[in-house]
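Below are structures written as structure tokens.
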Structure P
Amino acid sequence: MSPQSMLCERILLTNDDGIDAPGMAVLEKIAHQLSHDVWIVAPVHDQSGTSHSLSLHSPLRLSERGAQRYAVTGTPGDCVALALGHLMKDKKPTLLLSGVNRGANLGTETVFSGTIGAAMTGMLMGITSFALSQAFTDRNNVPWTVAETQGAATIEALWKSENFKAGCLNINFPVAINPALPPLTFTRQGKGYLHNIDVISQRDPRDLEYFWLSLKRQNLPDAPETEAAILQQGGISVTQLGFDRGVTRQNG
């Protein structure tokens, strides 16, 4: 995309893995292909699993890490609230990008995701928001180049698509691109890979009990046209998310 034809006037970046996470570096490269005016407001530390939570009972600290780059001692939702309600209140961003998350965000797991939570907070505050996640098979060898090379074109296609509706989109990049598939596929939310939440009990040096929570996943086939099914085929999945979690009941 040429400098004269930038897609967005102003973009806000955030994540849940922390401001120094490798996925944020990837997201910056993507965003600078789409706008000359990029802001970063992200957590100081990893905030995975914090969903849409806001810090209503403790103060937040904001530290400047460079030009238009800020770290927040809070959740991804806090970062979005501080960005839109304080740092950027006089000129709101055109687009919010959250990610790039280390690992796919699929199915029921999106309820816990801080990456998704930040994007949903942006939508709540009236900003078109995309969550981006990179799938992997080896945690120590995440294929960031897939998101890095496909990210800008994917966002541009969604922005210009007739199927696009302002709100929140969940974008997942596969481990490797299958060139036989379309550049992106609109999907529906499936079961995903989340199987259970384990509670691990341990003892501290004073012999007091404490606990770790661990998400357990299983890579099982999902229904056709779901995020997981498309990812397993090597496609980029895009799912529109909303706040309505009501269950429709059939009469009779």
Structure Q
Amino acid sequence: MQEMRVLITGASKGIGAGIARKLAAAAKSRGRRARLALGASRMGPELEQLLQELEAEGADARPVLGDLSQADTPARLVAEALAWCGGLDGVVANAGINAGGKPLAELEQDNWDQLFAVNVRANWLLARAAYPALADSRGSLVAVASMAGMHPHPGSGAYSSTKAALIMLCRQLALEWAGQGVRVNSISPGMVHTSLTARIYENTELTERRKQLVPLHRIGMPEDIGGLAAFLLSEEASYLTGQNLCVDGGFTDSVMGFIPGLSPAK
């Protein structure tokens, strides 16, 4: 059985876990077997449960552990994934942090450096290390950015800046690697219900207010992002590269509708 070999960072929960589940299901539906290297900072109950779920789905999965804020970690994770998978057809650069949000005038330099180390530098180093394998397989890299990288988010510290940089990193890689048949795209999620945002959505009133801001009137789920990632890694997306796809239920394009006095669209 032909395998689909993919390294996913930040895979233990949330969007990363949703991507892993969708890739396993997509491979199975195509008569292939997913062989997934799941990047995480450490083992934990959520990662252990995910490994069991993927095995039940017919996928092979193994953790590759490390702190992506350390400059030597990305290449090591790629090396471990290659040693186990025997090659790579795809990389999903999903890991990221959003810590210490403050207005930029109040932000500490260490916080700025930490976010850029994890959200940008680690993804460049990951891509650089994986490039020979992706060129060999004519594979694909998908990075998970954010709608905050498309529009400024006041008070979020360095987060918006890092995600904007990640989107541009993917666009540049896409052009530099196109000649070798390697595609690079990014996904910018909007409001998504994950274990990290669960505290927000425990508040029913706040959840309803958020839903009313989204034209599709619902909050996204990790599987919404996972489905798109699976498509971008697939042969069906073989002519798509250098794109940033915003998955937000229409939220970021709805700003004109909030201007008082404008007639609603018919």
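Derivation of every value follows stated rules applied to the coordinates shown; laboratory data play no part. The model shown is predicted, which means the values in this text are computed figures rather than measured ones. Cβ atoms are built from the backbone, for glycine too; each structure is taken alone.
For the read-out helix-only ellipticity at 222 nm (-39500 (n - 2.57) for each DSSP H run of 4 or more, over all residues; to 500), a value of -13000 was computed from one structure; give its label from P, Q. Walk me through the intermediate numbers first.
Working: P: -6000; Q: -13000.
Computed on structure Q.
Tell me which structure, out of P, Q, gives 0.65 once FRET efficiency 1/(1 + (r/R0)^6) of positions 6 and 46 (r between Cβ atoms, R0 = 35 Å, to 0.05) is calculated.
Label of the source structure: P.
Here FRET efficiency 1/(1 + (r/R0)^6) of positions 94 and 190 (r between Cβ atoms, R0 = 30 Å, to 0.05) was calculated and came to 0.45; which of the structures P, Q was it taken from?
Going through each structure in turn, the value belongs to P.
One of P, Q was used to calculate mean count of other Cβ atoms within 10 Å over residues 38-45, giving 22.5; which? It would help to have the intermediate numbers written out before the result.
On the way: P: 22.5; Q: 17.2.
Label of the originating structure: P.
For distance in nm of label points 7 Å out along Cα→Cβ at positions 62 and 198, the calculated result is 3.0, so let me know which of P, Q that is. Intermediate values should be presented prior to the final figure.
Working: P: 4.1; Q: 3.0.
Matching structure: Q.
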